[in-house]
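Q: Next up: the structures, one after another.
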Structure I
Amino acid sequence: MRKKDFELLIFDLDGTLYPEKEQITRAFINAAATMVSQVEKISQKQGREKIEEEKQKLGEKIAGNATYSLTLLTHWKVDIEEYAKAVSNNVKDLSKIIRKDQYAIQTMHKIAATYPVFLYTTNNRFLGARILDHIQMAEFFPKDRRFTISSIKDLDIERSDIKDFIKPGKEGFKYITDREGVNFDQVLMVGDSQTADIRPAEKLGMQTYHVSSRPDFYNLPSWLGLEG
């Protein structure tokens, strides 16, 4: 098979590369509830109920899965970096949560040797960096090749525009492609969420590769024409 012609591959495989993530999800919930309780001067329990209520409303509004981060930053004036640190601090021993995957590492080696790659995740820079180090993927996605929720703080945008830079908003995709100097039709989006990764990328004219299991990811080099 002939190698497929792409100028950039954008990845977001949080749900595939570390599916055992109950503790990580809980860290986002607890940090968000704490920040809501502090802003509104209510109890932690009330903060949890409030963030869950607004998350559901936002999900209905965007016709998709609203993350805790998106909900928090849409409805409350909180510091992104403070929230990111709180989430990371709530996740203790990653070795008890996430297992390294040698096949995934080998797969990324094959891909990154041929294509420029970029990470676009709704995770934050602190926890994201810890996870990448732990699963031995940091070398493929150095800090200047990552767009996280924390990256929004570095952009010169109005607060009302923040939500558009968090998936399924499309501005993050546009920021990455503009920065890399590539057209949408030259990009492959590799993701495991139809709502957050695949649909918005397709609407922009990107090609997509949906990963619903680890074997799907392992097969990506073959699909790209790098094997066989």
Structure II
Amino acid sequence: MVTVRALLARGNSKLGSAIHHFDLPAVRTCPGRSSVCEAVCYATRHRFRTDPVRERLHWCLRRSRRADFADHVVDEVRQKGALVVRLHVSGDFYDAEYAQKWLSAIRRCRATTFYFYTRSWRVAEVEPVLAELAALENVVGWYSADADTGMPECVPSGVRVAWLQADVDEPVAGDLVFRDRPLREAPPSKVALPLVCPSETPAGRRAHTNCGNCGHCWKQ
């Protein structure tokens, strides 16, 4: 099987150079999005607004709708020798059929670790597939939450919760906090926080921390 154009991109400034990723257009593929995450979404800004990136994301969406998408993912993961793959730097699991394709692909790529953050846990048809994904030994799943969604009522085994903090004084919860960019230089809240993403802290940036050399989100 030959894939002329790569489905998986490799690395970026936050992921580092070793992690591959597959992405989709933000918002339109995010059925579980909240008002908070849509308002501050990084994937609707800056380089994501450029024509080459927009064209690639829409191409990826078209490919994801093909019946042979999972087969192409498996082939490419094996050809590239991808050890860690992040699903959706941009975008999300837009329906259950698409999520099932990832389930099929990941089951055939046992030597690769996959991880994802998702708000599609809020979509009743998609959430059971997400729980299946997170139960796989080579998958780390994160349910994304914020002040709009609140904490999930039920968090499946193998899933952790990542909280998006958009206001410096808001209460936070979960296992990890991502801070909206304007908050990253703000003094820490007086209320004890869960771990803040190390690459989003001044100390982490000075140490050149990225997802590849941190590993908190993808190491089992």
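Here, each number is a calculation from the coordinates, and none is a lab measurement. Only a predicted model underlies this, so the values are computations on that prediction, with no experimental measurement involved.
Q: 1.07 is what came out when Cα Rg over 2.2 N^0.38 Å, for residues 60-123 alone was calculated for one structure; which of I, II is it?
A: Matching structure: II.
Q: For helix-only ellipticity at 222 nm (-39500 (n - 2.57) for each DSSP H run of 4 or more, over all residues; to 500), the calculated result is -13500, so let me know which of I, II that is.
A: I
Q: I've got another one for you. Out of I, II, choose the structure whose coordinates give relative contact order in percent (Cα under 8 Å, 6 or more apart) equal to 28 when calculated. Walk me through the intermediate numbers first.
A: Working: I: 28; II: 19.
Traced to structure I.
Q: Assuming 55, 36, 33 is Cα extents along the principal axes in Å as calculated from a single structure, say which of I, II it is.
A: II
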